[in-house]
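Readers should treat all values here as calculations from the given coordinates under stated rules, not as data from a laboratory. All values reported here derive from a predicted model rather than from experimental measurement. Cβ atoms are built from the backbone, for glycine too; each structure is taken alone.
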Structure I
Amino acid sequence: MAEKAVREKTVRVRRAEVADLQRLVEIASHSATAAQWNQAEYLKLLSADNQQGRIALVVEQNGSTVGFIVARQVEYEWEIENIAVTGSARRCGLGTRLLGEFLDLVRQRGSKTVFLEVRESNLAARALYGKWAFLEVGRRKMYYQDPVEDALVLKFNFP
């Protein structure tokens, strides 16, 4: 009986670069829950003169960018502004890996707290954040459009 060879998937998280611009826009455009920024906003984020206090990371699987996270720092707190993983790579642990690496990075920088907003109906994202012990600390009524929906404000505290 012949055994099937199982291909191991290589996963890597790295800082986003200007060369990632098109892929970030593409991933976000296929994610209904991601913030839909235009190319100019991504270019500003990825440019060399990006203002201090913002970070963008990408997760690659077998050399292909399949997700990203963007966050900004305010004092010792961070706010996750955008996070998305492409459809074919969802439910494979890549969002967990990406968020974990982001949290490690900001912890190393001395941060104490991370905030984010999430659509109340986005159960997959809420489950991801729950794995990392994000807690609901507020609600923003009718925060999102298309469709109109409340945002849950979640907070993560480093121990």
Structure II
Amino acid sequence: MQVRAPSQSAPLAHPIELVQGFVDANDWRLHHASPHEVSVEVPGKWSDYSLTLTWQDKFSALHINVGLDIFIIDQQMDEARRVLSRLNQNIWMGHFDLIEEDGGVVFRHNLLLRGTGGATPEQIEDMIDMTLGECERAYPAFFQIATGVVSAETASTTALMETVGSA
């Protein structure tokens, strides 16, 4: 998935303002929950992704949370945990999590900005691009586990396989 950067941005700005610029540049849907939180709908290859980005003054951090539209039933929870563990071992930034109450799958990541005076457009671009890339890579594995199609070993091996080009 290719994320387009806005044509003009301040060198340092409030992270939520920069997110809004990326949303506009990519024609994504945005909802302002508050001055410090936005929700963004992003079309992907496997699914539409619901991103929530929240600025935390207390930590000077931007938090991104992406809910995948996959829900794991109790009978598949152990296999999903194995996939999650294997995928998380191969992620440099952020992590997948299972919501025990409803079986939801989420990806979370934080961008720490203490002492910087704001974020750069490149930091926001990297955060969103990396997050969407991890979700696109992992979605089929979690989907296969949720539907009981394959084992955790097969699902995670397929998701972690490096591919070149497209068919």
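Given a value of 13.5 for mean count of other Cβ atoms within 10 Å over residues 15-22, calculated from one of I, II, which structure does it belong to? Kindly include the intermediate steps, with their values, before the conclusion.
Details: I: 13.5; II: 21.6.
Going label by label, the one that fits is I.
So helix-only ellipticity at 222 nm (-39500 (n - 2.57) for each DSSP H run of 4 or more, over all residues; to 500), computed for just one structure, reads -11500; which one of I, II is that? Please report the intermediate quantities before stating the final value.
On the way: I: -7500; II: -11500.
It must be structure II, since only it matches.
Supply the structure label, taken from I, II, corresponding to P(r) over Cα pairs in 10 Å bins from 0, in percent with the calculated value 10, 38, 37, 11, 3, 1, 0. If you can, show how the numbers build up before the last one.
Details: I: 10, 38, 37, 11, 3, 1, 0; II: 10, 38, 32, 17, 3.
Corresponding structure: I.
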- Computed 3.6 for distance in nm of label points 7 Å out along Cα→Cβ at positions 39 and 103 - originating structure among I, II: I
- Note on the structure: Structures I, II compared on distance in nm of label points 7 Å out along Cα→Cβ at positions 111 and 127: the greatest is I
- From the coordinates of one of I, II, Cα extents along the principal axes in Å, for residues 23-78 alone came out at 40, 30, 15; that one is structure II
- Message: Given 24 as the derived value for relative contact order in percent (Cα under 8 Å, 6 or more apart), which of the supplied structures I, II does it correspond to?
- Response: II
